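The next part holds the structures, each set out as structure tokens.
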Structure P
Amino acid sequence: MTENSMIKLNVYSEMINEELKKFAAEKPALRENICEAMDYSLTAGGKRLRPILMLEFCRMCGGNASGLMKTACSIELIHTFSLIHDDLPCMDDDDYRRGKPSCHKAYGEATALLAGDALNTLAFEAIADAATEGVISAQTAIMLVSVLAKAVGVNGMIGGQIIDLGAEGREISIEELDLLQAHKTGALIEAACVMGVILAGDFEKIPAAADYAQALGRAFQIVDDILDVTGSFEELGKPIGSDAEQHKSTYVTALGIEGAQKEADRLTEQALLILEQFDDNEFLRDLTEYLLHRRS
């Protein structure tokens with residue numbers, strides 16, 4: 001990644017982190033515990049990839065991203081909710097996330113469950129507030145809510161999770177694996193990109209943004225699968241080998257490490273090719289390549 005792109009990435013991350021701190025800042029009486037749990041997970045770190053994608057697609061499509069930070073953070077609220085729930089014993093049963101005890105280990109399962117639910121609803125509240133405050137139009141807010149709700153539901157992230165749970169302990173085909181990851185990982189990344197285009201009002205670019213996101217999402221998941229075998233706790237902030245322990249089919253089990261890396265390379269090239277349809281894409285090109293070679 002070029003120096004300018006790294007600076008921009010850090011600026012984006014800092015701005016998003018500052019905005020996220022505001023969402024659980026107020027701790028009403030008798031509800032302090034759940035607000036602390038929300039804040040604990042929101043501020044635990046992370047790439048902030050999804051809000052960055054939303055803001056960048058808005059900018060590349062001619063929109064003004066100024067004042068849209070709260071709207072962009074709506075998708076990070078959803079992502080954080082999904083991580084809290086994914087870590088629960090009834091789901092992936094992970095005790096660590098981003099180098100810290102998972103939310104349910106720090107606050108208990110019931111509070112973690114409710115914290116995730118609260119972040120889910122807060123995301124849609126953030127979009128509605130943007131319309132109420134005149135930052136975006138009511139029509140734009142309706143479109144954003146529709147895209148985000150579909151990405152979260154049974155035809156998106158939640159649908160991917162149920163496919164994932166049903167696949168535990170059995171070998172699945174590469175086609176099933178693609179379907180699983182297109183829903184569980186790809187849907188929210190696609191929503192981020194499409195929402196950015198909607199914010200800019202350049203609706204003709206929605207198909208290209210969606211295609212880019214699906215290629216990026218699959219490449220991102222493949223790299224995750226590789227890192228679960230080759231990474232370390234220090235790099236990932238969570239124990240490695242959890243997929244193997246839970247007998248999950250991954251791109252590594254399906255293709256081997258070398259084959260999985262080749263597929264990630266191919267999908268990254270596909271994503272970069274799609275980006276050529278967008279002007280002023282240097283930062284996103286750098287970010288796309290950076291994600292392919294990440295170690296966390």
Structure Q
Amino acid sequence: MAVIMADQSSGSRAFLADDDVPGKPQDTDAVLEAQYNNRALVPDHPTVMARWKAGSEAARAACPPQVLHYGPGVRERIDWFDAGKGAPVVVFIHGGYWQALDASWFSFVALHLLAHGVSVAIPTYDLAPTVRLGRIVDQMRDAVDLIHDRTGARPVVSGHSAGGHMAACLLADGRASAAVSISGVFDLEPLIPTSLNVALDLNPTGARALSPIHWPAPAGAVLDCIVGGAESDAFLQQSRDMAGCWSAQGAETRFEALPGLNHFTVLDPLFDADSPMVERLAALAHARTAG
């Protein structure tokens with residue numbers, strides 16, 4: 001296991017071989033299914049997601065993004081919202097349990113950060129089961145590398161749910177200057193006996209290797225773990241444990257549960273220019289984005 005840790009911290013892709021053994025659940029664990037199936041937990045999630053879509057359409061109309069390509073695939077693209085030369089950068093990675101959605105749902109994230117003088121990159125990636133989860137993490141590495149090559153900046157990386165997981169991965173291997181993980185999943189092993197794993201096809205070895213809670217915290221890391229206070233106990237514990245684990249290794253971490261917000265409404269503060277979440281992202285970007 002120590003070798004796997006070293007490989008992941010250095011950004012090596014060799015560890016992905018451990019994710020090749022099929023791991024589809026034979027029996028669904030009802031308790032874990034109830035804790036991790038967020039669409040079932042929040043019956044009105046379509047209403048919230050419709051708000052994301054409408055807000056994103058409005059954001060793109062007001063500030064049309066440039067489309068960048070970090071690879072040859074049709075989904076290997078970035079919606080780039082440019083605040084101007086020399087502006088700090090936030091990369092926001094969308095959620096969907098690595099098997100749904102794309103960047104176009106989350107353009108609303110860019111609007112208020114642009115007003116704070118922050119450029120925003122929102123990448124799209126291939127989805128499970130078309131590709132394995134390890135490949136998706138590699139795609140996000142490629143996306144952030146492109147942003148670094150383009151701007152000279154080591155960005156702040158944020159993300160929601162699956163995107164929160166990948167934000168922590170990118171911080172762990174040194175590609176991010178700080179990370180703000182919103183409702184992230186940092187220990188993937190509990191997903192194995194759930195319906196979510198039908199597409200992900202994780203096995204215990206691969207799940208552990210791709211879980212940033214088991215990776216060493218990089219020196220000087222700044223990690224915020226934000227979660228909705230009305231989310232499941234498992235999601236609250238995921239963020240609490242991640243912040244605690246890396247704090248014990250010397251990282252600067254913050255755990256925050258936002259009262260009354262669920263796995264979908266936890267993004268509501270990003271619609272508010274004056275929200276602590278927007279201000280925190282902007283402040284981190286201005287303070288920590290560097291070449």
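Laboratory data are not the source of any read-out in this text; all were calculated from the coordinates shown. None of these values were measured; they are calculated from a predicted model. Cβ atoms are built from the backbone, for glycine too; each structure is taken alone.
For which of P, Q does distance in nm of label points 7 Å out along Cα→Cβ at positions 98 and 186, calculated from the coordinates, equal 2.7?
Answer by label: P.
One of P, Q was used to compute Rg and Dmax of the Cα atoms in Å, and the result was 18.3, 54. Which label is that?
On the way: P: 18.3, 54; Q: 17.4, 53.
Working through the options, I get structure P.
Given a computed value of 29, 16, 11 for semi-axes √(5λ) of the Cα gyration tensor in Å, for residues 162-257 alone, which structure among P, Q does it belong to?
P
Have a look at P, Q and say which one yields 3.8 for distance in nm of label points 7 Å out along Cα→Cβ at positions 106 and 202, as calculated.
Checking each candidate, the match is P.
Given a value of 18.5 for mean count of other Cβ atoms within 10 Å over residues 242-249, calculated from one of P, Q, which structure does it belong to? Each step should come with its number before you reach the end.
On the way: P: 15.5; Q: 18.5.
Of the structures listed, the value fits Q.
Here helix-only ellipticity at 222 nm (-39500 (n - 2.57) for each DSSP H run of 4 or more, over all residues; to 500) was calculated and came to -12000; which of the structures P, Q was it taken from?
Only one of P, Q returns -12000 for helix-only ellipticity at 222 nm (-39500 (n - 2.57) for each DSSP H run of 4 or more, over all residues; to 500), namely Q.
Which structure, out of P, Q, was mean count of other Cβ atoms within 10 Å over residues 42-49 derived from, given a value of 13.5?
Attributed to the structure labelled Q.
Mean count of other Cβ atoms within 10 Å over residues 66-73 was computed and gave 13.1; which structure, P, Q, did it come from?
Q
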